[in-house]
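Just below sit the structures, each encoded as structure tokens.
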Structure 1
Amino acid sequence: MMAIATIWITLLLVSGGFALDRTLTNLVERNFDEQLEYILNALISAAEVGPDGEVRLYRELPDQRFFEPNSGAYWQISGGPDGVLPSRSLWDQQLEVRADPANSDSVYYDNDQFEDEPLRVAERSLLLPMGEDRFTFAVAIEREQLDEQIAQIRAILIWSFAALAGGLIVMAALQSWYGLRPLRRIRAAIQQVRQTGSRRVSEPLPLEVQPLVLELNALLAHSERQAEEARTHAGNLAHALKTPLTVVNNAATARAPDLADTVIREAGTMRRHVDHHLARARAVGRRAVGHARTVVCSSADAVQRAIERLYPDVRFDLDGNRKAEVAIERQDLDEILGNLIENAAKYGGGSVFVTVDAEPEAEQCVIWIEDDGMGIPDEKREELFDRGARLDTGKPGTGLGLAIVRDVAEIYGGGVTLDESEDLGGLLVRLSLPRTA
């Protein structure tokens, strides 16, 4: 920021200084040229044409410098039969004139024909009364005074603009340093959080950075929740695996005759626990990546095609808002709908209805999965969300479907409830998921 401010201030001041220098220089030169024009007019008004066509002055110019040789002030009249009429200050020299004889306007230019004596020249060509030839009148004054004025102006400009640039750069540096001070305080606060293990930034900071502090505290809280969830999952998984491992270890130590059956049974139990916690871990990891967008009907169509191959005799019906989108990863939505629709096909009576966005006025997108089975009594519905819970043990399964559905839905901020289907008479699963922003 300070480097950019320095470059920008320098460019602006250099450009402004150059423009101001040209303006003031032209103003001083114009003033000097006006003085030359005054002397040139006085020279022309004092000139007359003699009887032989020669030019002469009937009165001398009052400036004493025109009478002193090499004084730095000169005049010269060119043309006519005599050729050149110089001032006494020119002595044995002549001015090199540049004026166009056909142009009667005055011209101004710098003349360096005299060594170490730069001149400013004003010239004009015209016809005098009673004369037939055009004469060129020239007045030259040494540029020393003009150059001194220009040099003085430039020195004032350089020093003043340099002081202004220094002041602006120092001000920009102080402003940047002071303006970024809250960020340095935030850095110190974050360092304190890391070193002391505190859970949030509590130091009072300016209002300009409060939104950043709030987001930082929210990030810390989110990371803390994720860490706590990871610790809880690890503890739950360790606790869930501890009992089956103990049973297998005791059976192996005692050389039990049913060791093989015990290992198979307890391995299945451990597998169910591992699958459940892996599903939760995947959902948490995907949720942390960012906001996902998934079209519900696209996922439901894919799940329906897969389950139709497993249950060809079941009639499926998909209805509702086909453009509804939810803030959940496609793979997780496929897993949720796959569990629910497969359960409806497995335990229903042959018909499965899926309604997307069944409650359009609801804050979340609500999905109904209905079947025409025997339904589930009210007192048994909550038990189905327990890991390993199954009401019909005659059909294959692990009993983890609804438990995984509930956990994954809650991770994304949704939920799942069970009710009775008014249309089909079986079970109604009400799945609610957050809509996309």
Structure 2
Amino acid sequence: MGLIAAAWITVLLLGGGIALERTLTRQVEANFDEQLEYQLTAMIASAEIDSFGEVWFYRTLGDQRFLEPGSGLYWQISGEGYEPYPSRSLWDRTLTLRADEENIGEPAQGFEGDVRFYNSAQFDGEPLRIAERTVILPGSDTRWTFAVASATEQIDDQIQQVRLILIWSFAVLGLGLIVMALLQIRYGLSPLRRVRAAIQKLRTTGDNRITEPLPAEVQPLVEEVNALLEHSERQAEEARTHAGNLAHALKTPLTVLTNAATARDPDLNQAVFRETRTMQRHVDHHLARARAVGRRAVGQARTNVRASAEAVRRAVERLYPEGRLDIAGNREVMVAIERQDLDEILGNLIENAAKYGGGSVFVTIDAEDTEDASQSELCHIWVEDDGAGIPEAERKRIFDRGARLDTGKPGTGLGLAIVRDVAEIYGGSVTLGESEDLGGLLVDLRLPRA
């Protein structure tokens, strides 16, 4: 920011300084030319033609430098057929005028000829600025060229002085602006240094939030940092809970196997088969949850609900060929969840409905009680069966890991727990109710739309 500010200030001041220098230089030169033109006009106004047809001044010119040899201010009158009439300041030198060299055509009568300004280097070491005008004086038909020349040393000194003043002024101004910009940057970024100090304090003191009052400009940043800390804490807590739950889930089967092996149980083979299957389900559950968390962190997913439901139906129909499974609703709806996770959710729900229901399963996609379901942020997926349902008092407990109401059928009681955990990871939810059409259980799965 400092380099950009310095570069921009330098460019602006350089451009402004050059423009101002040219303007002032032209103004000094214009004033110089005006002085020459004034003296030229005064000289022409004082000139007359004598009886010999030559030019003479009926009054003395005011500037005394015309009388001092080598003073740097000269005049000269030239006419066709006449010797040049120089000022005393020229001494033994003669001006070479452009009008004489170019042999300009007939000028306008009287004093209407244009004044010509140009620079000349005809005198060694003394550059000149010449103003000349060709006129015809009353009483004469001769074209007279009046010229006033002045050494440019004075104007060069003035221009050099103007440039020095501009250079020093703009240098001081630029330095002041750069220092002001750096101070402003330092002052403006000071809240970020306070944020850095607050974050260092978090690391050294063990605090879990930034509570120090900070300026309003950085308060959104502080809120985002606090939100990030909260998210990290939540993820760490989820990881600890996840590891604890997995350890607890594996502890009981391992204990059963250890006791059976120690007691030399004759049914050890069946016990190993049963308990390892239970452990495998627990591991699958936690791996599914871990995969869902990882996929959610990757980015926003898009999955077609109907395609996933159709794939699950084909698999369930092979397991329960005597059942009837219907799917209806929106065919185009997309939800923000990975396909593998949606397959696992719907697979658990539809398989449970086919296993514990009476044989009929009905899946409705976008089953919302709104006039325009597509305008809602959540997609409602209903899975209904014609079984005995779940009593309202047991609907909350059934989501606990290992909870089962019908122990007469194979299972571990992890299906609904997996559904709830994965749905919540993606910002969805799952609730249980009673199906009005089939009379059994109604599972209302809500997932965010893509």
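Check the numbers for distance in nm of label points 7 Å out along Cα→Cβ at positions 3 and 331 across 1, 2 and tell me which is largest. Intermediate values should be presented prior to the final figure.
Working: 1: 4.2; 2: 6.0.
Top value of distance in nm of label points 7 Å out along Cα→Cβ at positions 3 and 331, among 1, 2, belongs to structure 2.
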Check your understanding: Computing Rg and Dmax of the Cα atoms in Å gives 50.3, 156 for which of 1, 2?
Key -> 1
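When distance in nm of label points 7 Å out along Cα→Cβ at positions 131 and 251 is computed for each of 1, 2, which one produces 13.6? It would help to have the intermediate numbers written out before the result.
Details: 1: 13.6; 2: 11.0.
Source structure: 1.
Each reported figure results from applying straightforward, stated rules to the coordinates on display, with no laboratory input. For clarity, every value in this text was computed on a predicted model and none was experimentally measured. Cβ atoms are built from the backbone, for glycine too; each structure is taken alone.
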